[in-house]
Structure I
Amino acid sequence: MPQLQLPIFPDGTKEINRDLGVQYADGKVVYLHGHLPVFQHEENDLKSFRLFTSQLVASGVARAREVVEAFGVPLGTVKRYAGLYRREGPSGFYRSKPRQRSETKLTPAIKEQAQTLLSAGCSVAEVARQTGVLATTLHKAIRAKRLPGKKKSRR
């Protein structure tokens, strides 16, 4: 006959749910199932925190809402990292190099074409249509001085 695990936690343990608790001691975070430790990491180790709480959510041991209530983190963040765990597993949390941003739309050739058009008196919207670059991208480049805007005429 199966024996139930009683929800008995040591003093100072914060409950995540009726089976799981977390305890902070000596700079470490210790996760407990009943009175048995199942995982631990340093208090400032955010990657390990995200990994383990994502494992809990992905395996159904804890709900995302329970993690949110126990640790005070945003629900969207918990769901995002649980999804990362489901897609990539533990290695998704320990990438050796950060993800690269996509290539810029403002290549040197397009910058030159845009500057020529702006100098000729075209509006940013016209330049956007002719170069195939969004007007917001052009405005951002002008504000950041990566692309000199057209000269304002003084009247």
Structure II
Amino acid sequence: MHNILPLPKPSLLKEQGSEKGKPEHYVLDSYAIFVLSQREEGHEIVAHLLLRAEEGETFLYLSLINWGEILYILERDHGEAVALEMVKDIDSLPIILCGVNRRRVIAAAHVKARYPVSYADAFAVALAQELGAVVVTGDPEFKKVEDLVPMLWLRTI
């Protein structure tokens, strides 16, 4: 990973047209945050979701476990200062950080036991199942769990 940029503020993003009606729910995988911060393929989709969330048209969630995954990867690859800046950036966005409890741990363990995905990814899937949400990712590992939750792919897999 390189070229970690500050995450854009939703109010600075260009709206690409939003759908009206019942708010949708999305669970962001760590991949979605990295795509946004590095302005890689699919970052426009994440930026659009952030704008819609800021306007109250949708809800974005991030599991505390995936949040930790983002931080350890950044600290490992770029140092603690970069990781702490990302904490500030994420905190400034309309993303609901979801903690863990016994029920979520059991659900994630159930996913991990049956599918060859990382433990952090199992938490994103379990959270999406609980919320009836769509997982936002470009990580090909999620192809293995497409039958469990709907996916919004940030790139062609």
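Read-outs throughout are calculated quantities, based only on the coordinates presented, and are distinct from any laboratory measurement. Please read all numbers here as calculations on a predicted model, not as lab measurements. Cβ atoms are built from the backbone, for glycine too; each structure is taken alone.
Some observations on this one:
- Given 1.4 for distance in nm of label points 7 Å out along Cα→Cβ at positions 25 and 129, calculated: source structure among I, II: II
- Parent structure of the calculated result 7.6, given that distance in nm of label points 7 Å out along Cα→Cβ at positions 33 and 121 is the read-out and I, II the choices: I
- Looking at distance in nm of label points 7 Å out along Cα→Cβ at positions 65 and 113 over structures I, II, structure I comes out largest.
- Which entry (I, II) yields the derived value 1.77 for Cα Rg over 2.2 N^0.38 Å: I
- Source structure of the calculated read-out (helix-only ellipticity at 222 nm (-39500 (n - 2.57) for each DSSP H run of 4 or more, over all residues; to 500), -12500) within I, II: I.
- A value of 27 for relative contact order in percent (Cα under 8 Å, 6 or more apart), calculated from one of I, II, originates in structure II.
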